[in-house]
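K.L.:
The structures come next, written out as structure tokens.
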Structure P
């Protein structure tokens, strides 16, 4: 069963935001048990999120030790349109790289240009695919 029921107005709104928003906030758990929150680029396929990371990034170590994550999108200027997801993350080494993930390349082409890198260069630096299976949603 999908965590987001797109047969509802709320589910459709959340699904649309996950397909179009540029950044989502990813919270992992540090070795000391504290939350660590950082903005990440992502793609949504209707059931899971895909993020790419640098191999030495703290989030890679944190997910390997504790796969429970929380994610959220920015609310609107009134503090509404809140989307908070929970899920289980895993390092998905079998997944294609960022340069071979068409949805990622299409979504972030502007970003590669803005950063002054090619998609191949970004894929070399951000070579660790992280797949997040969504299992919970709070939206209002």
Structure Q
């Protein structure tokens, strides 16, 4: 008698968390703590998941909805002299390089007198927030 092959698919291999993913998780956790204790001095903040791995269908759908490549990982909106400003924070590993789209986005931010910082560690990200008076 022949064994029947299982019709169940093998579970997909999980993508391991890379160094940048781990920085995002740690930084995000710290931001939630600051926010929860009322110690984050900004109007709003968010993580932009535009660079995450996804299948082609989801990527095409997000592009059709208006997702623009090159956006920073984090965006903080804050008041300075009663005028709204932004700090755009991009995390990179020690050897990570910006894409051409990220370089264009950085130039746009600087041209609009907004802060754009590259952080190569959680500490550098926190320092960028501290320099803007957000923590």
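K.L.:
To which of P, Q does the computed value 117 (volume of the Cα convex hull per residue in Å³) belong?
P.N.:
Values: P: 117; Q: 170.
It traces back to P.
K.L.:
For structures P, Q, calculate relative contact order in percent (Cα under 8 Å, 6 or more apart) and state which one comes out highest. Show your work: numbers first, answer last.
P.N.:
Details: P: 29; Q: 24.
Biggest value here belongs to P.
K.L.:
Another one. Supply the structure label, taken from P, Q, corresponding to distance in nm of label points 7 Å out along Cα→Cβ at positions 36 and 60 with the calculated value 1.2.
P.N.:
Working: P: 1.2; Q: 4.1.
Value 1.2 for distance in nm of label points 7 Å out along Cα→Cβ at positions 36 and 60 corresponds to P out of P, Q.
K.L.:
Can you say which of P, Q returns -8500 when helix-only ellipticity at 222 nm (-39500 (n - 2.57) for each DSSP H run of 4 or more, over all residues; to 500) is computed?
P.N.:
Values: P: -8500; Q: -11500.
Derived from P, not from the others.
K.L.:
One of P, Q was used to compute distance in nm of label points 7 Å out along Cα→Cβ at positions 20 and 68, and the answer was 3.4. Which one was it? Please report the intermediate quantities before stating the final value.
P.N.:
On the way: P: 3.4; Q: 1.9.
This figure was derived from P.
Read-outs: derived from the displayed coordinates by stated rules, not from any lab. Note that the structure is predicted; figures quoted are calculated from it, not measured. Cβ atoms are built from the backbone, for glycine too; each structure is taken alone.
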